[in-house]
Structure I
Amino acid sequence: MDKEKIAVGLWLFGKLSDRFMVYHGSRTLEEKMKEASKLKQIQGLEVMYPVDFKDEEIDKFKGLLESYNLKVASVIVDHFCDPKWMHGSFTSSDRKIREDAIQLTKRAMDVSKQLECPRINLWLGQDGYDYPFQADYKVSWDWLAEGIKACAEYQPEVKVALEYKIKEPRTHIFIATVGKALLLANAVNLKNVGVTLDTGHALYCGENPSESLILLDRCGKLFHLHLNDNYREWDHDMIVGSVNFWDYLELFFWLKKIKYEGWFSLDVYPYREDVVSACQQSIENMRTLMGLVDKLGVERLATLVQERDATKTAEVLRGIFK
C-alpha cells in the first residue's frame, strides 16, 4: 500500500465529545499537527474550514504543512457545527442563511486553492427534517441544486464532493443515499460536482459500499473516499475493517479493479482510544486488506465474480487464512 495516498482528518486530534462527555480535550493547530504527524505512511490531511483554522491562520497552516511534508486532501466546509445552521444551510427557510451558506462555500473554495487542494467536501448534515409536515421537499431540493450550482460555477477548477448520510443530526438528511447524491449531482449537471463515498455512511443506510463505489465510478462522480466502520445501525466511525471485514475485502478488490488513484481518507472517531493508535490500526488494516487482495489475485477474484458460485467463492476466500 506504499503508493496509495493516505489522509486523516485533522479535527480528530482536537476535542472529541458526544452528548454525554468530552473524551479528548481541545488542542491548538500546532498541537493537532504534531499529533497527526506521528502517524506512519500518511501523506495528507483532511481539514474542516473554518474550524481547524481561521482565515488569519492560513499562512501559518501552510508553513506547518510544509514542515511536516503533508498535503491537504480535502477541505470540509462547516455547515453543521455553528448554531446558525441548526435549521439548515442551503435549505434554510431564511434567505440570508442560505446566502451565507453559499458565501462560506465559495470562501472555502478560495481557501482550497490557496492550500493547493483540488476539492471541497459538502456534508450537509443539518439540511433535512425531523417531523412530518416540517419540510417543503420540492423547494428544499430546488434550493440544494441551485445553491450547489452557484458554488460550483464560482470555481470550476475546484471539485465539489457531496457526502451523503441517512440521518444524524437530523432524523432525515436530504442527501441521504448514494442514489440521492447522484441524483443531485446530475441535476446540477456540472463536471466539478460529484460525490464522496463514506464507507460507514454507505453501511449505515443499508448499502453495499462496493456497489456504491461502482455506481459512482461508472458515472464519473467518485470524487473522494472516507473510510471507517460500524455495525450498520449507527455512524460509529470505528477502526477500518474492525467489523465488516468481508465487505472491506470486496471494497479493496473493486478499488484495485477500477484503478482508484484518489485519497484514502480516515474518518474515524476514537472516543475512548488513543487517537494516533486507532488511526494507525486503521492504516494497518487497510494495508492488510490490500495485501490479501493481492494474495488472492485480482484476476482470480474477478473470475469468481463472473462465475457467481458462492460456495466456490467461500472456499477460495478461506485461503487467506492458510
Structure II
Amino acid sequence: MGAVLQVRNLAIDVAARRVLSDASFTVGAGDKVGLVGRNGAGKTSLLKVLAGDDDAAGGIVLRRGTLGYVPQNPRPRAEAAAGLAQGASITYTALSHILSGRGLDRAAARLAELHRGLEHDHSLASIELYSTAEERYRLDGGYSSESDARRLATGLGLRLDRVDLPLSVLSGGERRRVELARVLFADADLLLLDEPTNHLDSDAKTWLMDFLRDYRGAVIVVSHDLGLLDTSITRVLHLDAGRLIEYRGTYSQYQQARRLEERRLTSLTHRQEAEIKRLSLLAEVMRRQTEKRAKQAKSIFTRVERMKSQRVV
C-alpha cells in the first residue's frame, strides 16, 4: 500500500502554547512507531490531530486507508455507539460492540431478533427468513468473527463470562478493554493508540505486545510501557520542546542513541564553556594593554558573546 500517513510541516497549539512546529514524517504500511516524550510534551495532542479529532495550527495530514484510534480514556457508549435501530429488542453486549468494529453488530442483532421471533412464529416464512439471514451471516464470516472477537476480549483480560453481558453493566476498566478490542478487531490500516496498556494486567500487556508485533497494519503508540512493547517497534518519534526527532530501530536502540547524544552534547557544552572562559580571560588581559591590543580584546569579547548565544544548553 505504501504510505498510510503523510505529515508535512505540522504545527500544533494547545491553548496559547505551541507544542509542535514544522514537523514532517511518513508512516508506511506495517511500520510500528513509538511516540515518546516527557509528560505534557504534546503526544496526546499530536495523536488527536493525526486521528482528525482536533485541528492543527498549520501543515498537512494525509491519511490513506482505514484508521483505528484509541484515546487515553475511551468511553464506549451502549446502544448509541452501536448504531442499532432505536427500540431494538436485542441487548447491546460487549461482544456486539467489538463486532461493530467490522460492522457485524447489525447483522448479529438482526439474526438474534429473527431467532427470538421463531419462539412465537413457527411459520415456514419465518423459518426461511431466519435461514437466509443465518446463511448470509455465516458466509460473511460472522461466526468465525465472533470467535476472533472473544479471543481479543479475553486476551486483553476480559473474562469470557463478561463478553456476553450488556455493555452498560461493565466497569470502566472493562469497557476500556472492550473498546480497545473493538478497534483491534476492525483490522485498520493504521492504529493510533494512546496509553493502550492502561488498566491491563501483566498477562494482557504481554498479549498486546505479541498482537502488535504481528499486526499487519501500521501502528503509532504512546505508552509508558514501551519497554514491554520493545519488540513491536521499528521506529521512535521523540517529541521534545516542539520538535519531532526520528530514531530508527527498537525502543532500546532509541534509548542507547539518546544516551550517546546526551553524552555528546554534554561534552560539547563543557568544551564550549572552557573555550568561552579562556577567551574571556585572554580578552580581559589584552584590554588592559596597548590600544592595539585593546581593539583585539574588543573583537574577542564580541566572539565570546556570539559563542554564548550559540552554545548548546
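Structures compared: I, II; top value of distance in nm of label points 7 Å out along Cα→Cβ at positions 11 and 227, i.e. the largest, recorded for II. Given a value of 61, 45, 41 for Cα extents along the principal axes in Å, point me to the structure among I, II it was derived from. Only structure I yields this read-out. Can you spot which of I, II the value -13000 was calculated from, given it is helix-only ellipticity at 222 nm (-39500 (n - 2.57) for each DSSP H run of 4 or more, over all residues; to 500)? Working through the options, I get structure I.
When distance in nm of label points 7 Å out along Cα→Cβ at positions 3 and 19 is calculated for each of the structures I, II, the largest result comes from I.
Using the calculated result 15 for relative contact order in percent (Cα under 8 Å, 6 or more apart), pick out the matching structure from I, II. Label of the originating structure: I.
Every number here is computed from the coordinates shown, using simple stated rules; none is lab data. Predicted model only: the values in this text are computed from it and were never measured. Cβ atoms are built from the backbone, for glycine too; each structure is taken alone.
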